[in-house]
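Bear in mind that the values in this text are calculations on the coordinates, not laboratory data. Note that the coordinates shown come from a computational prediction; the quantities given were computed from them, not determined experimentally. Cβ atoms are built from the backbone, for glycine too; each structure is taken alone.
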Structure I
Amino acid sequence: MTQKPEPGKDKTTVRDAEAQARNRMDKTLEDLRAELAGIRTGRANIGLLDHVKVDYYGTPTAVNQLATLSVPEPSLLQVQPWDVSQIGDIEKAIRSSDLGLNPMNDGKIIRVPIPALTEERRKELVKHLHNVLEHHRVAVRNVRRDANDQVKRLLKDKQITEDEDHKAHDDVQKMTDDCIKKIDDLGKAKEKDLLHV
């Protein structure tokens, strides 16, 4: 015998809405960290190649899934493919990426020198960084809007009181402010890194 859910038990609660919003904001921060790792500074970092995909038997595959990546010197990345027959494809993928890198291979290992950034390139990267940060701020604000809409529906359906509604909106706003501050802090650190000569 199946029981009917009690009225109000089948809907989202304020706690659910807040937990969902926190989870989505955390994912936005994770995504930002991954994207920032791909923005090139003047130093070698294996995270630079995270977004480079190689056509591996018809499947776009990340370089780090086809090779061992290392940083033998501050201005050099080393890529050692597990399957040496892929060396040309990996080199071509790195060269054609928007990173402005010029890899060279000796038949076994690909060496990717990281050139020093020009002043003009630094400014372009900072501009790109600001776009990335704004995109993530907007994503966080969209999460806030969705959470607030869920809370408003709960109030409209008389599942919560007006006091609970106000408190939930305040909590979601605090969460949003905290997340945007983290985005700004990550952005400042990356910008400092980009402009450091």
Structure II
Amino acid sequence: MAAEFISIHPETPEQRKIAQVVKVLQKGGIIAYPTDSVYNFGCTLDNKRAIEKLAKLKDVKLKKANFSLVCHDLKSIDEYTAPFSRSIFKALNKNLPGPFTFILNASNKIPKLFDNNKKEIGIRIPDNNITLELVEMLGVPLVTTSIHNEDEMIEYITDPEQIFNNYKNQVDLVIDGGIGNNEPSTVIDCTKDDLEILRQGIGELEY
């Protein structure tokens, strides 16, 4: 069965449409959705089968998947990360919400969720109203991975209709939140005392 295609206003997301997406996620569905960088695939963190489906979609074994978590705010990341320093908190506080993936030391919950001995987890809080409303209503983080693929045309990353045409038989719902960016998030390693930029993307880190 082909995926649903749903247009949501990027500035003032309609609550009934957000609720529609939440229902799909709660049933173990995979969605394609906008962020403040590229469009992403996502599923709910509290459904193991959905996470396995997401790994299959990306053609990786779950144990080897480098998925990140999309959270609603800084308070909601505590459960999934080990305690971190005040300087790292300041950096997170200054740059989030924003187009960054912060790699943090993981709490002991993470290996159980991903069937591995994962000691780190990527955390995202995108500056995107649709995504933030979605994770708030869902009540748990999204497990996420970008649709970005080096050997594909850039257009399909940015255009939700093209994403729908490419993936309508592999995902359950595609959100049209407008044309996306074609540059990924900036990835920052926060697992040691000093912050290290692993990939410079669309986000310019403020210290």
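Data overview
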item: With relative contact order in percent (Cα under 8 Å, 6 or more apart) derived as 25, matching label from I, II; result: I
item: Entry that produces 2.4 once distance in nm of label points 7 Å out along Cα→Cβ at positions 13 and 29 is calculated, selected from I, II; result: I
item: Which of I, II leads on volume of the Cα convex hull per residue in Å³, largest value; result: I
item: Which entry (I, II) yields the derived value -19000 for helix-only ellipticity at 222 nm (-39500 (n - 2.57) for each DSSP H run of 4 or more, over all residues; to 500); result: I
